[in-house]
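Just so it is clear, none of the values below were taken in a lab; they were calculated from the coordinates. Keep in mind the model is a prediction, meaning the values are calculated, not measured. Cβ atoms are built from the backbone, for glycine too; each structure is taken alone.
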Structure I
Amino acid sequence: MTALVVFIFFLAAFQQSLSGFGFALVSMPILVHLVGIQVAAPLVASVGMLLTIINATRWRKAIDWSEIRRLGIWMLLGIPLGILSVDYLPEMALKTGLGALLVGYSLFALFKPEKLPIISRRWAYPSGFIAGIFGGAYNTSGPPLILYGNLRQWPHQRFRAVLQGVFSFSATLVASGHLMAGHFTPRVMALMLPASAAVLLGVLAGAHLDRRIKPQHLHTWITVVTLLLGLSLFIP
């Protein structure tokens, strides 16, 4: 079981180091099946914090700090609501909610029109708040942020860099919230070290292949896998 968990973290870190997103989209649904959401949520948050800080450092020159401030303030309000849901909602309800989120995001990513409207920066406020709720509950703050970035029409380098900055902020808050809520059980702690080592190896592998893989091909692959993983969460 531990070896499989380690491999999942390696794969998820590898693809996020290439695309800038997808770590929790890939790891969370599989880990929910393997270890349950009470273990998966704090584990992915803490290990993901390490990953996003490394990637944010790699792409720091392209970070737009004004976007991060706007998104981060409202994420700060949404994250506690998501963390509380882990304690107070049934696990099947949480799994179904995560599945609906992943399926909805995947369908949008696969069938979105070529030309999208450009939205104002004010949409950062609801986007950040919703991302905070999803991040606190599922570690999947990505979909609302990816949608916002697409509608703001960020260039690829800025897209990756801003997401890493926001994810670093979100993961730090979410991991701290899980710590205060007492979610770091012995099972979580036992998996944290090997999972962190797998993430470091995934980052190194992703950095090595960064310029050899076309981003659009990687995005399509991640989206299809995310759709299948989301559908799997509807199975009891």
Structure II
Amino acid sequence: MKEKWLYNFDVEKTQKVKETVAEKDADGNDIEVSREVEKKIPNKFHILNPTRKIQDDASIFYSVKVSEGIKLGLVTKSYLMRKFQQEGVLPNAEDKKIHAENYSKAIKLEVDMETIKQNVSLSDAEKDLQISPLKSEYQELRTKIFDYENLNSSLFDNTAEKRASDLLNLWFVLHLLYVEKDGSQSCLFGDGSFDQKLDRLNAIEDSGDEFLTSVLEKGAFLIGRLNSGSSKEDLAAEIA
């Protein structure tokens, strides 16, 4: 069964809470005293695992924004692709080959590390010892892959697709970020259209609320990384 939440995280907020402590009165009798104290309380947030309907809505939103960008005068990625190919700007065959090899190696390392984790005959210490060098190599490959893809994607920063992609990332934040209160969860930006949710996001940013700002930053980061293919384990290591 598909899990409802793709990821869960906490953000601490300084709140006033009642705290009862045992003390003695002037006569030496045991008494309980309640007072308000400020404490950092973890607040729970969730990233919704998108349903088929949400995925369909996201696809439609992206297509609409691409068309909107073209009407605004932005060029398409396919147009620039042809232009860059003619000018020899795009990566050559050797660059593509190295990138593909790095990608394959990274996938194999992921499988190898997961196999070690699931090996019940090994102790936790033995697992860590075997995984450590693989993890270091994996991180190096991930950096190379990211640098390659980042360089190539920057060539298409001013396209209709890039504008639509940026807006889609925002769309996901507005629809997938949930807050938990009293055991129930609700979308942080409430119900409504993209523009209505965006107005609530702008209101939060304009309020200067440090707690909500940190929630937005962390939520947007996590959703962006999950959309780019990062696993829960990768995220846990990154934000530890």
Structure III
Amino acid sequence: MLTFSDLSLSYGGFRALERINLRADDGELVVLLGANGAGKSSIFRAASGLHRAQGSIRFGSSELLGKKPSDIVRQGLVQCPEGRKLFPMMSVLKNLKLGAFVHASDKAGNKARLDQVLAMFPILEQKKDDPAGSLSGGQQQMVAIARALMARPKVLMLDEPSLGLAPLVVKQMFEIIQQINKDGTTVLLAEQNAYAALKVSNRAYVMERGRVVMEGESHLLLGDERIRKAYIGS
């Protein structure tokens, strides 16, 4: 469904991505592993239309490079960015409704989607009138994911959703991600938490300095000594 071919991206004189080739097929949960600065977020920004890149990004039969970000979201490719990017003074409910901006004319559909999302995150139902910035870190990450789901993604790109969260909350977050995937949404997950990500994903790509240096089925990479030394530890 989502295919990156020979994708390259530069920021001025800095080469952030170098001829990246990867894919996420329908129904898969695919993880991008790598340290901070490896290029994971740059892939997501290019796919979202936020940065101009070279190569090809195909979503189904459609080429995404050159398209407006709003058109890309409307097609069903949605990013949940690193750092959550919430509006802290606005209520949880208003933050969620902003996620449906590309479907503004479908009020009945947005109401139905909101009901589904709040059912998935019961704590957000309880706190829907609270300022988003008053929530705990884990709850704010739930708002960020829920807001992305309001856009009705076919493919959801999640950028470091476990970053800065307590271990118990991380476990809960990965259970949520796994459920989203089981409910029919293809997930492309950028993560530094290799062990947790490989446990829930189908396939993985390992990135270093803007390049894919290793790829394979997650259960095989989980047992790979190089992965264990670099990302998991003994």
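22 is what came out when relative contact order in percent (Cα under 8 Å, 6 or more apart) was calculated for one structure; which of I, II, III is it? Write out the running numbers ahead of the final one.
On the way: I: 41; II: 22; III: 27.
For relative contact order in percent (Cα under 8 Å, 6 or more apart), the value 22 is produced by structure II.
Suppose you compute P(r) over Cα pairs in 5 Å bins from 0, in percent for every structure in I, II, III: which one lands on 1, 5, 9, 11, 12, 13, 13, 11, 9, 6, 4, 2, 2, 1, 1, 1, 0, 0, 0?
On the way: I: 1, 7, 15, 20, 22, 18, 10, 4, 1, 0; II: 1, 5, 9, 11, 12, 13, 13, 11, 9, 6, 4, 2, 2, 1, 1, 1, 0, 0, 0; III: 1, 7, 15, 18, 20, 17, 12, 7, 3, 0, 0.
Traced to structure II.
One of I, II, III was used to calculate helix-only ellipticity at 222 nm (-39500 (n - 2.57) for each DSSP H run of 4 or more, over all residues; to 500), giving -10000; which?
On the way: I: -27500; II: -20500; III: -10000.
Going label by label, the one that fits is III.
Suppose Cα Rg over 2.2 N^0.38 Å, for residues 12-131 alone works out to 2.19; of I, II, III, which structure was it derived from? Working shown, then result.
Working: I: 1.15; II: 2.19; III: 1.24.
Answer by label: II.
Who wins on distance in nm of label points 7 Å out along Cα→Cβ at positions 28 and 52 among I, II, III, i.e. which is largest? Spell out each step's value before the answer.
Working: I: 1.1; II: 7.6; III: 3.0.
For this comparison of distance in nm of label points 7 Å out along Cα→Cβ at positions 28 and 52, the top structure is II.
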